[in-house]
Structure I
Amino acid sequence: MKARAKGKKMFEMGKVVQVHISTDDEVGFVATIGRVSLWLKKEEAQDMVATLTRALIRSSAVASDENPDLSPLAVTAALHAILRSPN
């Protein structure tokens, strides 16, 4: 994969979320959902993804009246499932 030139606009779009990737000074992201936008440093974005993944696991466990499995293996499996699902 070729490295992109600094300052080049890059983004990802989901069904309702859009993320602009900034590489100007430091890697960061502007995540937009509806009318709300958040600036996230790389570490914050990683923490957001991990926290949302655990929240999804927890909500699924509550819905099926089970105890959530929040082990690293379960979180990794959930992330893999999320990445394989179509947007």
Structure II
Amino acid sequence: MKKTPDAIRDLTKPPLPGDIFHLGNNECVTVISVGDGNLSYVTGAVELSASRGVPEELKRAALEMPYKMFRKWLATMAAGHSVDTPPPA
């Protein structure tokens, strides 16, 4: 994976659509959507264009999990604890 300049290294930041979180070990997740208590994400760093929206193939490949669980997963990583990467769907 090439370096992604706008990847977020602060894992305590609330996730927003289009955010790319750098998890360490050259691994990233990209948030696709947030809403209704759930969050959709894909593994890897994917630059999303605000004007074009999310491509259909990316929507189909997205994994979904409860928003609070995703936040807890990021906070656990931020605290330096070992967790599954990518997050369990």
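Thinking only about relative contact order in percent (Cα under 8 Å, 6 or more apart), which of I, II has the largest value?
The maximum falls on structure II.
Where does the value -13500 come from, among I, II, when helix-only ellipticity at 222 nm (-39500 (n - 2.57) for each DSSP H run of 4 or more, over all residues; to 500) is the thing being computed? Going label by label, the one that fits is I. Out of I, II, which structure matches 1.9 when distance in nm of label points 7 Å out along Cα→Cβ at positions 42 and 74 is calculated? This value belongs to structure II. Which structure, out of I, II, was Rg/Rh (Cα atoms, Kirkwood Rh) derived from, given a value of 1.04? Structure of origin is I. When FRET efficiency 1/(1 + (r/R0)^6) of positions 18 and 66 (r between Cβ atoms, R0 = 35 Å, to 0.05) is computed for each of I, II, the one that comes out at 0.95 is II.
Here, each number is a calculation from the coordinates, and none is a lab measurement. This one's a predicted model, so the numbers in the text were calculated from it and none came from an experiment. Cβ atoms are built from the backbone, for glycine too; each structure is taken alone.
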